[in-house]
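Okay, got some structures for you below.
Any read-out appearing in this document is the output of simple, stated calculations on the displayed coordinates, not a laboratory observation. Treat the numbers as computed from the prediction; the structure is a model and nothing was measured. Cβ atoms are built from the backbone, for glycine too; each structure is taken alone.
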Structure I
Amino acid sequence: MIYDPLELTTELIKCRSVTPRNDGAIELLSEKLENIGFKCEIIEFSEEGTEPIKNLWAQIGEKSPCISFAGHTDVVPVADEDSWTSPPFEGKNDGDIIIGRGAADMKGSISSFVSAVSSYLNECKKEFQGSIAFIITGDEEGVAINGTRKLLEWMESKGHKFDDCIVGEPTNPNKLGEMIKIGRRGSTNITIKCEGVEGHVAYPDLADNPIPKLVLLLNELIKDPLDSGNEYFDASNLELTSIDTGNLATNVIPSSISATLNIRYNDNFDKEKIEKEIHNRLDSLGLNNFELSFQHSGDSFITKPGEFVSNLEKIVEKHSGIKPVLSTTGGTSDARFIKDYGRVVEFGLVGKSMHKIDEYSNNNDIIKLRDIYLDVLRNYFS
């Protein structure tokens, strides 16, 4: 049985799987994979204060090496449904493109890999030296609490291991073949809160204005760059994202003020080093009466070019005619969890329409991505 990637893309889009809703998407994938010989398990994770989420682990073969594909069936909301040229969960194929929520991010690439696997298993008569696995979550676009992180922990507890992983994120900005992600920057949110004493602006001696203190603290953080980058990463950047006093009056000195910042850092730092850097900068001022808190969402990582990355690079260029850039740009993804368990890269469809009204993927790109993944499998087990 060989699956058509275009038909499967449309089938998956018809599942209205806006996080945390599943609407049959995980079950659909499980059924397709079981039909071609995979052992599948659907695991539901939950946590107090969050919606339960279904996840899928699937594997064929038991030997090493194991190549896995990771992805998510959940999608972002569609905004104004009436603004779409066709219903967002119809998966309309006009012969050139498929329109629908998830066409680019990332139901199209999931379909391409499933199709590639079905073609490879038919080609090799299911006789190959190794194993193939799927790591699929329904909680990537949301809070990501009951998704890939817990699925990986569950896999480890069951003894399910993999050597290499491709995450099907839409890595290409404009054309298929432009970019392979071989790493990601880490992300940390910082909140600074300064306390003062509220009072009338005409009587500053009876108040203690916290705003100048915060200005001094923020200036100390932003006046010098964190670093200048390295061979694989751009410079780390610190961005001020919010300042709030909660004060709507123009004649009142506020009692407190807070600021929020985000740091995207390269592999010159980890979460401990980034915290130390921030503390050192602020401690140099000798100020008190402020609170500092950190919220980390993932460390930086790099899968340095080796045989796996090099082979993928050559295969992508062969099918697309473009030599892909090996990149670490962009935001975070579930690769930040996967990197603790095996080598991981990201390569999928074109992302310029993702999360937008009339999200789409070109039919030729979906088919070409299937062919890229198929050659990856052939090469991996050769």
Structure II
Amino acid sequence: MKPAVQYVAAHLKDMNRREIFGLFREKRVLSRTQARDLSAISMPTQLKIFSFLQERGIIRHAGQAEAPLGRRAQLFEFDPDSLLAIGVELEGDLARAALMNLDGDIKAMEQSTLGGSFEETLLHRLPELAGRLLLSARGSPQSRLVGLGIAIPGVVNNAARTISHSTHLNIHRQADYTALFHRLEQAIRLPVLMANDVNAAAFGESRGPDSPEDLLFVLYTGEGLGAGLVLGGKPRLGPRMFAGEIGFITYDAHFDAQASQTGWFEDQLSAPLLKKRWHFSPHGMEALSDEQLGPMLEHITDLLALCVTNLAIQLDIPRVVVGGAVPQRLGEPFYRMLGSKVDRLNKNRTLIQPPSGPHPLMVGIGQMVFEEQMPTFLAD
């Protein structure tokens, strides 16, 4: 067989496997006939793909379909626990890691304080966390792990292994971490993916049931502010990986962006400003009086409503998810006020809602790991 023909045949085989895998992930239980009807892939090819997925443990027998007459079809069900990934988020002075399955269900969680440097965190704390996760999730051998993902606050280019504009990690100018990540991959014997934390959260939310193909995720921690954008079911990163950096949006024509490490918009919503004006800390437990809470909520939701509305109109976004320490702490009054202001400002309805789960960054980066590694796993 000629090389070009071999390439086309192998590519078609991989495409067919990914299509059937996607059908099982969506439908959960299928017969071969149902898969053929939904995919238009021939029955002989179906038999080979089903056998391949069974060997990999992704599907298993699930009995027979009900049938009043004739031969009953064999059913197969998707096993979300067949593969696992580790998702890591960096928040405050902590690194949190979760072991999750293909559905994003968390099987175990561990956390550790960050190292004195980013290098120490990567080479010492993360391998330790990965080892503790496997120990705490009994019956989860490393052979089922497809990779580890790190959700990083800042501008992240995974292909080039560069990070910049990360106040949290004290990385301001673009820095190349290729060698460091190579050492991490050798230490844990797994592929490592890094992504901007909010892009990861947006991707995870877009993989949920009934999620639209176009979605905006806003993360507001008080220590940082950013957004992740999914368009047509795919993350929109931009050629400079700067899409979604809404902390740098400005409504002040006299603002000098070159003189600021964070940006105008982030400055207006930063934890120091909230603490100075209203004695509010995103991570503190002190109670706020109505006299403090009302003006602060107005300030926060006024600015966020302008930003969210402009982005929703420009991109025709039907759903905006807002998460992070500040919205979580302010709770239902925050979402009610923000939603009301966006409804007033926007002619087209845009749904404002909290994240679907308590750990959107870790789950999102885990889903990114699966997305990147599945083509390799499904290939010969």
1.5 is what came out when distance in nm of label points 7 Å out along Cα→Cβ at positions 306 and 322 was calculated for one structure; which of I, II is it? II
Identify which of structures I, II gives the largest calculated value of mean count of other Cβ atoms within 10 Å over residues 130-137. I
Thinking only about distance in nm of label points 7 Å out along Cα→Cβ at positions 178 and 194, which of I, II has the largest value? I
From which structure (I, II) was distance in nm of label points 7 Å out along Cα→Cβ at positions 162 and 202 calculated, if the value obtained is 2.0? II
One of I, II was used to compute FRET efficiency 1/(1 + (r/R0)^6) of positions 258 and 274 (r between Cβ atoms, R0 = 30 Å, to 0.05), and the answer was 0.75. Which one was it? II
Which of I, II yields -9000 [helix-only ellipticity at 222 nm (-39500 (n - 2.57) for each DSSP H run of 4 or more, over all residues; to 500), calculated]: I
Across I, II, relative contact order in percent (Cα under 8 Å, 6 or more apart) reaches its greatest value in structure I
Matching task: 40, 25, 20 is the computed value of semi-axes √(5λ) of the Cα gyration tensor in Å. Pick the structure from I, II. II
